[in-house]
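In what follows, structures are represented as structure tokens.
Bear in mind that the values in this text are calculations on the coordinates, not laboratory data. Here the structure is a predicted model, which is why all the values come from computation and not from measurement. Cβ atoms are built from the backbone, for glycine too; each structure is taken alone.
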Structure I
Amino acid sequence: MSLNTRAVSSFIIIALFILTMENNLAQNFETPRPSQNATVSQTVGVTHITIDYSSPGVKDRTIWGELVPFGKVWRTGANEVTSITFDDPVKINGNELPAGTYGIHTIPGETEWEIIFSKDTEVDAGSNYDPEKDALRIKVKPEEAQFIERMLFIFTNTTNIKTTANLWWEKLRVPFDIEVSTQEIVMAKANDRLSWRPSFQAANYCLTNDVNLEQGMKWIEASVLLDEVYWNTRVKAQLQNKLDMKNEAIANMEKAIELGAKMENAPFDYDRMKELLVEWNAQ
């Protein structure tokens with residue numbers, strides 16, 4: 001290899017090394033933002049609420065009416081738009097809002113604010129806010145508060161069914177109430193977890209394989225107790241028939257056929273279950 005070739009090769013290796021180091025530095029190097037990122041979370045009953053925002057400082061500036069003008073859409077903080085996430089449906093000042101993540105935009109006023117919950121969380125300035133993506137708008141009254149240098153969100157008055165979220169900056173606090181239907185949510189989640197299907201599947205295995213019929217009966221009774229549907233009721237009837245519980249078997253097969261008739265599409269074995277009922281009644 002000639003001297004020039006070696007020099008070129010060395011240059012390429014050094015250049016690649018520098019590019020790699022610059023890339024790693026760009027990915028990992030971080031300097032403080034003037035407005036620090038912040039996150040606050042609160043659980044209300046079993047519902048998790050999280051607010052992500054950037055926290056600007058007062059820095060001896062006049063905030064309301066100057067830095068943050070009255071009557072104009074504000075992204076409610078610095079840098080990216082503030083967002084709020086609910087993992088269950090909620091009510092905001094009595095207005096229903098589905099579970100999800102929303103941008104919190106505001107229109108400050110001297111005596112009244114509008115708080116906008118938007119489906120758009122990518123807005124980085126009031127100028128590119130799209131009102132067509134609004135999910136909810138409410139009006140609230142700002143309140144005088146103790147001076148605080150950096151803007152923050154804080155939850156207060158939290159119970160198992162409600163909390164108050166407060167935007168607090170300079171000498172102003174802007175509250176809005178969040179309510180959750182904790183009892184209904186708990187029951188719905190319990191029903192999702194305690195499905196009729198697992199014990200039905202175990203009982204159906206016993207029926208199909210003609211084993212452990214007594215245990216299968218216990219499982220199918222548990223399944224029916226959770227939710228009486230065509231599928232588990234017709235298994236219960238067949239297990240009862242195998243266990244010589246003829247009258248109970250006929251009664252439950254009749255019930256299963258009634259449930260099947262209400263289904264949008266007829267079950268694949270519906271006709272067979274009707275044939276079984278005829279056979280049992282003829283015995």
Structure II
Amino acid sequence: MNTDFETSCPLTLPDEAKSKSESSASKPRVAVFSLTGCEGCSLAILELEDELLEILGAVEIVNFREAMSERSWEIDIGFVDGAVSTPEDEAEIGRFREACTTLVGIGACACLGGINTLKNRQDEERYRRYVYGDRARWYDTQEAKPISAFVKVDYELHGCPMVKEEFLKLLKCLLAGRPFKLPDYPVCVECKMRGNPCLYEKGIVCLGPITRAGCNAICPSYGSKCEACRGIISDEALRVAGMNLRDRHGVSLENVLDDLRLYGAYQEEKLP
């Protein structure tokens with residue numbers, strides 16, 4: 001997965017991207033797909049409103065179920081939300097990968113497996129019956145995983161939902177041929193920049209110390225703990241933070257992992 005990004009990409013369309021799209025007979029062709037999930041990340045794109053109109057001046061949307069009825073499978077940049085949670089999802093992500101020159105996972109479900117992965121820790125027959133009742137066997141299911149478990153993913157935009165401003169930065173940098181880098185520091189940095197009191201001082205276990213920044217610490221800023229919807233920064237960050245939290249606040253690594261499982265049960269499985 002390519003993570004050679006640069007956060008300084010401007011929020012206005014680069015002039016070179018505009019001139020390229022205006023002079024070219026065909027604009028870059030963009031698609032948005034959804035697998036198993038709430039499709040909140042797809043909705044976040046539609047919520048861009050004025051910015052979306054600007055984007056539409058530089059790209060052609062050719063496949064987006066929530067926004068249009070037309071379909072095309074000649075795609076330069078494809079965005080996918082949702083996890084692979086069924087055999088149909090697995091077949092679909094293979095089709096998306098084949099059709100897209102560049103494939104981007106958007107949101108916690110696509111990038112981490114997300115809340116869908118909670119079922120991986122439960123008895124299949126039990127959750128089938130709970131969801132579908134006496135029709136449980138009508139519907140196929142399988143262990144939920146992020147899309148990167150099945151195909152090569154070129155970029156990932158984390159979060160639940162993804163940060164729409166981050167989506168803009170990535171798309172515009174791709175159009176201009178510029179690099180873009182995801183933050184490599186924890187949410188705690190953004191909390192400090194916003195002047196938030198540390199939730200650990202209130203006895204609340206918060207995953208900010210191990211979670212990749214980029215959300216502007218939105219949850220702690222409103223008094224809610226970080227639940228790592230943007231994934232852990234690294235295995236080393238988890239190890240170091242685990243030791244610090246144990247020594248300073250009496251929080252065990254198991255306490256941290258209990259909360260991490262909400263979005264990152266699959267990520268936890270891959271920890272050394």
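Some notes on this structure:
- Taking percent of Cα pairs over 37 Å apart as the criterion, the highest value among I, II goes to I.
- Largest in FRET efficiency 1/(1 + (r/R0)^6) of positions 56 and 208 (r between Cβ atoms, R0 = 41 Å, to 0.05) among the labelled structures I, II is structure II.
- Comparison across structures I, II (criterion: FRET efficiency 1/(1 + (r/R0)^6) of positions 168 and 240 (r between Cβ atoms, R0 = 41 Å, to 0.05)) gives the highest value for II.
- When relative contact order in percent (Cα under 8 Å, 6 or more apart) is worked out for each of I, II, structure II gives the greatest result.
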